[in-house]
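Input: structures, listed below.
A short reminder: the numbers here are calculations on the coordinates, not readings from a lab. As the structure is a prediction and not an experimental result, all values here were calculated from the model. Cβ atoms are built from the backbone, for glycine too; each structure is taken alone.
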Structure 1
Amino acid sequence: MNSLKKNLDLAGRPLTFSIGELAQQATAAVITQYGETTILTTVVVGKENTQLDYFPLNVEYVEKLYAGGRIKGSRWIKREGRPNDNAILSGRLIDRSIRPLFDPSFRRDVQIINTLLSVDGINSPEITAALGTACALSLCSIPFKGPVATVKIGYLMESDGQKGHYVVNPTSDEELLQDFEITFSITNDKVVMIEAEGNQFSEEQFMEAFSVAQKEADRLNTLFKDLAKEANVKPYVMEPDQAITIAKELAQKYQSEFTQVLEERATKEGGSNSTAFDELLNLIVEKYEVDAKEAGRISELVFKILMKKLVLEKKKRVDGRGFDEIRPLSAKVGILPRTHGSAIFSRGSTQVLSIATLGPLSMQQWIENPEGEFMKKYIHHYFMPPYSVGETGRSGFVSRREIGHGALAEKAVEQVLPVENKFPYTVRVVSEVLSSNGSTSMASTCGSSLVLMDAGVPIKEQVGGIAVGIVRKNDDEYQLLTDIIGIEDFYGEMDFKVAGTKNGITAIQLDVKSSGITAKMIKETLKLAKAARLKVLEVMNKAISTPRPEMSKYAPRVEIVTPPEEKIGEIIGPGGKNIKKLIAETGCDIDVGEDGRVSISGVNPQAVKQAADRIRSISKVYERGEAYTGKVIKVLAFGAIVEIAPGKEGLLHVSRMGMGFVKDANEVFKIGDTIKIIVDEIDDKGRLKLKAAEPKKPAKDSRD
């Protein structure tokens with residue numbers, strides 16, 4: 001391919017696409033540079049594989065630490081390892097933006113690899129990679145209904161706090177100040193992907209952000225079209241899919257038989273293993289002379305046709321519910337006896353158990369990427385074992401889907417967490433999917449909110465979530481479905497998840513299986529989702545409406561002390577002597593952070609307070625002339641060691657006892673005596689020299 005270059009000013013920063021310069025053996029390769037953030041995107045289209053019953057698309061996002069001028073922090077391993085969660089989520093976002101635009105009958109391997117080559121710490125590598133992918137696909141002769149542009153919109157509040165303004169592709173500094181952000185992937189007239197998170201924003205604000213994004217997406221899509229023309233990309237003509245023709249014939253001839261199986265699968269995930277279903281598969285194999293795998297694909301097409309017919313013509317859902325009806329809800333907290341918090345949330349046959357664990361800030365997750373090192377104090381992990389859908393399978397391996405679902409619930413709840421100085425804890429929530437039949441990510445969101453309250457984490461509001469689907473004939477004839485079950489997700493065309501509080505939205509994730517949805521569909525979906533979310537929150541609040549005032553007795557108590565920088569060495573002591581002694585005496589975990597903060601944690605609240613008081617007393621700046629009542633903790637011939645505060649002691653020399661000449665301090669004091677003293681001198685090492693405020697009174701003679 002000849003060298004081509006396209007430039008565009010996007011949000012006041014230069015965006016450049018360079019083609020034909022690198023990776024020339026790939027089907028298409030693009031260098032995308034946004035500011036100084038640079039991504040190499042390669043697309044390779046493999047040979048046709050007729051043995052597959054699905055479109056084999058693989059999208060990867062690869063972070064290289066050299067992009068930020070970094071070497072891996074591990075002492076032994078310097079090569080990048082498996083992708084971290086953020087890299088996997090970036091790959092998923094790009095995948096979700098393009099997969100719906102491919103013809104599902106395409107049977108050639110397509111692999112897309114985005115490699116981060118340079119990062120400037122200003123412009124988003126994720127957005128740069130998404131745009132590079134869209135550009136590269138525009139240069140390929142494949143059945144792709146693009147172009148598609150990905151744009152992020154941030155909302156920054158003004159100083160008066162009453163109004164704000166929208167920012168296209170916010171910089172890293174702007175992201176720290178924004179109230180919410182929404183990422184859209186938009187074709188010429190439809191949205192195919194949405195990812196959003198924010199501080200309880202409204203449906204109206206969402207639609208305003210969409211209008212801003214659409215204008216920028218139009219400019220980008222025009223550029224991609226122009227580039228394809230210049231590169232003389234020939235349209236790809238797909239052969240008619242015989243399976244679709246067969247499916248339409250079967251849907252007409254065997255409507256009642258397939259509908260019966262469809263309704264079985266609506267109420268039980270394992271309905272596909274029924275005898276009736278096996279008979280239908282055998283019929284397809286014998287009648288049309290196809291193998292079992294192809295018969296299975298044809299049957300899925302039949303079910304999709306019949307579900308659309310059921311909803312649009314008969315105005316009926318496969319499980320009999322109304323179009324805006326939510327399945328039976330239940331919420332329980334305090335399920336497990338020894339965990340720091342536990343909750344179960346159920347919606348129909350979808351059931352999630354969430355468990356919370358609290359720890360000190362020293363337990364935060366350390367994340368390393370080309371842009372630097374980050375600490376994460378709220379962590380949500382989602383697990384969906386095979387038994388949740390009544391199947392056997394591999395256990396213990398975390399899939400990209402599980403990482404994505406966990407991240408969505410994490411973003412939804414993160415917005416209501418307390419600030420660190422009010423709640424200095426690391427919090428990990430694990431959501432175990434016990435039973436799955438639609439929208440387990442939203443059930444995990446609800447479970448996470450419930451369990452945080454059960455654990456005594458002072459979150460601002462309950463967070464609930466719901467998923468809305470769609471069945472449509474065209475852009476004008478369609479039906480939205482509130483609280484979709486698994487089969488409606490699988491055979492429908494949309495999974496629109498919305499999470500939030502009673503006050504607003506905290507997270508959104510949209511996936512579609514067709515060419516996208518219109519602005520009208522989005523607006524109607526948000527309205528339905530809000531009404532459903534309020535019903536979900538009502539049930540959750542009946543289980544627990546405010547955070548528990550006390551944490552579990554098994555949860556650690558954490559206290560943070562911030563001593564003066566010059567006192568850190570004294571707290572630690574030579575070779576860690578002082579801090580080791582304090583840990584041994586109190587039984588607490590004590591960690592001195594790089595920022596100088598000292599974190600004390602332990603299950604015993606009294607021990608934590610004792611350790612914190614001792615550290616405060618050690619770090620206190622004592623002044624000459626201050627008076628204290630001290631306790632003698634050691635007696636030597638030349639003086640007494642007096643503790644004036646927990647962990648802080650000084651020397652009362654025999655010459656400063658106010659009693660004239662004292663030959664041996666043992667004649668005057670014994671361990672445990674109390675005495676009023678004054679700080680008389682502080683040497684250059686911070687050691688205190690004391691003097692008696694008043695002479696020690698002689699013990700009263702028992703014969704008097």
Structure 2
Amino acid sequence: MTQIETYQPPVARKEPTQTSLHGVTLTDDYAWLRDREHPDVTAYLEAENAYAAAVMAPLEELREHLYEEMLSHVKQTDVSVPYRDGHWWYYTRTEEGQQYAILCRKRGKFSGPAEDADEEVILDGNALAQGHAFFAIGATDISDDGRWLAYTVDTTGFRQYSLHVKDLETGETLPGEVERVGSVVWAADSFTLFYTVEDEEQKRQFQLWRHMRGTPYAADVLVYQDDDERFNLAAGRTRDGKFVVMDSSSHTTSESRVLPANEPEGEFTVISPRQEEHEYSIDHRNDLWFIRTNDKGRNFRLVTAPVATPDREHWVERIAHRDDVMLEEVDLFSSFFIACDRENGLPRLRLWQFSGDGAEATQAGEIAFPEPAYSAYPHINRVFDTTAFRYAYQSLVTPSSVYEYDLKTSESTLLKQVEIPGGFDRMLYASERVEATAEDGVKVPVSLVYRMDMRQAGKNPLYVYGYGSYGYSLPLGFSGNRLSLLDRGFVLAYAHIRGGGDLGKPWHDAGKMLVKRNTFTDFIAAVEYLTAAAFGDPKRVAIEGGSAGGLLMGAVVNLRPDLFRAVVSHVPFVDVMNTMLDASLPLTVPEYEEWGNPNEETYFQYMLSYSPYDNLRAGSYPSMLVKTSLHDSQVMYWEPAKYVAKLRMLKVDHNPLLLVTNMKAGHGGASGRYDYLKEIAFDYAFLLRELGIV
């Protein structure tokens with residue numbers, strides 16, 4: 001047995017913590033890892049990083065090859081499709097060798113930027129990122145006169161953004177900044193700026209402030225504060241620009257307040273007072289509110305109400321609730337709107353045209369998509385009075401594309417499809433959609449992609465990805481990076497398990513709170529089906545998930561460790577009990593509506609039954625790569641660190657168990673596009689070795 005195989009990290013000997021509740025005592029031997037500033041904690045994380053580096057050292061050449069291979073599929077110098085907003089056309093571009101995008105604009109008319117217009121750089125992420133190991137741009141908003149840019153940046157990865165205002169005419173940034181800012185929106189006067197601020201401890205956006213450009217931020221006025229710990233604030237404008245909208249929402253309830261954009265010092269008024277389990281969103285057209293609401297069913301319906309009387313008594317139904325169709329979004333314009341539906345697990349874009357200035361509209365068609373599994377959603381549409389609608393489309397085999405649909409001709413025009421250099425031939429690959437049967441008989445959709453000339457029944461390495469929480473629908477996008485697995489014979493599968501939103505709100509409801517275990521058993525059923533149907537070799541199954549998907553990884557490994565050969569778990573939410581019992585942690589209280597409140601015995605016992613950290617037992621486990629970041633604000637680094645430390649003491653096999661901590665990033669990992677590719681190359685090298693490809 002080699003020294004690497006017998007590795008045990010330096011674990012400081014400290015007294016465990018104990019928590020007693022509902023007649024149960026939880027003992028945590030690794031609670032000391034929560035002390036971020038203690039040198040023992042730093043030593044532990046660095047020792048694990050050194051161990052992972054030693055284990056992966058023989059694969060250094062492979063990692064470099066994978067990196068270069070993935071980079072060969074990236075058009076490094078590129079530009080996005082320009083979109084119109086006011087008198088300007090905005091776009092982003094990238095330059096070879098530069099980590100971050102550059103935001104730009106040009107003056108132009110309706111048809112496009114003027115040929116002789118000079119480019120104006122709005123924000124250069126590369127310049128702003130200098131001196132920072134991590135950099136991300138958060139919210140941005142440009143004033144109606146096109147001169148003033150409000151933007152936020154994060155330089156730690158903790159998703160704590162600072163607000164800045166830039167004069168786009170002079171290029172100067174105004175003095176001062178505000179910390180912990182979420183959303184930003186200008187009023188119609190191009191002078192008044194609204195922004196939300198997060199609570200320092202809970203990391204929830206709880207205040208809305210009003211700022212007068214050029215005045216000290218210390219003089220800003222607090223407009224509204226939400227004291228309910230479940231709720232977060234966000235601010236924006238209606239597409240027609242006439243109202244500022246302040247939304248306050250939890251995981252299950254929402255409330256909207258509005259203010260005429262030309263009356264920035266006026267009072268916000270409520271559309272419909274918050275009511276438990278009622279969610280709604282709004283937009284405005286011709287003195288009418290268009291309200292997407294779940295008051296009559298979980299899958300939402302569309303109603304309208306006069307601006308003067310927006311309360312429920314005046315709601316008039318425009319699209320009825322449907323049990324089998326989720327109304328995900330409504331994109332509203334002067335002469336039409338797009339109903340973004342989800343049906344049979346797939347997005348639909350359905351056109352409704354107004355017959356006049358009122359709310360009467362008739363369905364006038366649907367934008368058709370030819371593939372069995374895909375993603376389609378509205379692109380950037382800033383112009384309210386238009387007869388063109390832009391949407392994005394991609395699939396597991398079709399690169400990201402932007403189309404423009406002409407309402408006059410009912411035709412779509414491709415504006416841009418991301419170029420995949422390096423010899424990509426779309427005709428070599430196929431995708432399909434199948435269904436696995438869960439243990440209770442429910443059909444679980446699974447989307448697949450593979451290289452056709454490398455399919456061998458029951459012999460291919462199989463990769464299965466899952467998430468299944470928060471009603472999040474698993475996107476089916478294209479990835480040039482994924483070609484490195486497909487071209488080595490992998491069959492890739494994406495399991496649309498309960499807890500996600502793939503089949504509407506009821507699908508989410510069927511995989512949360514006291515039925516959360518459906519998420520885990522659905523995933524196991526999907527893997528069992530795929531191997532039984534000969535989509536992959538049952539001895540070479542790899543699985544991956546992150547955040548709540550990392551909880552999924554920990555839970556299914558505890559339930560069926562024999563089913564998987566390798567696991568990649570990113571920023572995994574695995575210490576469910578200790579986290580959900582600590583209301584002082586960011587995001588904990590709002591999460592009660594997704595997982596349950598463990599202070600109530602029923603939820604406590606149920607959560608304890610699946611919490612990955614609490615259900616580790618002595619035995620054999622698959623090869624595992626667990627990744628985290630020191631500055632993660634959503635899943636604290638100590639969750640995966642504690643999980644790996646405990647697992648090391650319990651596992652009886654010699655399969656690799658690696659903990660990799662990015663000491664300079666947050667929940668999403670590395671921020672630079674080249675650094676991010678290197679992280680993926682690390683993951684892929686691990687999978688290729690563990691599944692016997694190298």
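Given a computed value of 18.6 for mean count of other Cβ atoms within 10 Å over residues 306-313, which structure among 1, 2 does it belong to? Computing mean count of other Cβ atoms within 10 Å over residues 306-313 on every structure in 1, 2 gives 18.6 only for 1.
To test your reading of the models, identify which of 1, 2 gives -5500 for helix-only ellipticity at 222 nm (-39500 (n - 2.57) for each DSSP H run of 4 or more, over all residues; to 500) when calculated. Comparing all candidates, it corresponds to 2. Kindly point out which one of 1, 2 the value 33, 23, 8 was derived from, the read-out being semi-axes √(5λ) of the Cα gyration tensor in Å, for residues 402-441 alone. Going through each structure in turn, the value belongs to 2. When Cα extents along the principal axes in Å is computed for each of 1, 2, the one that comes out at 118, 57, 51 is 1. Looking at mean count of other Cβ atoms within 10 Å over residues 522-529 over structures 1, 2, structure 2 comes out largest. Looking at FRET efficiency 1/(1 + (r/R0)^6) of positions 178 and 498 (r between Cβ atoms, R0 = 25 Å, to 0.05) for structures 1, 2, the greatest value goes to 1.
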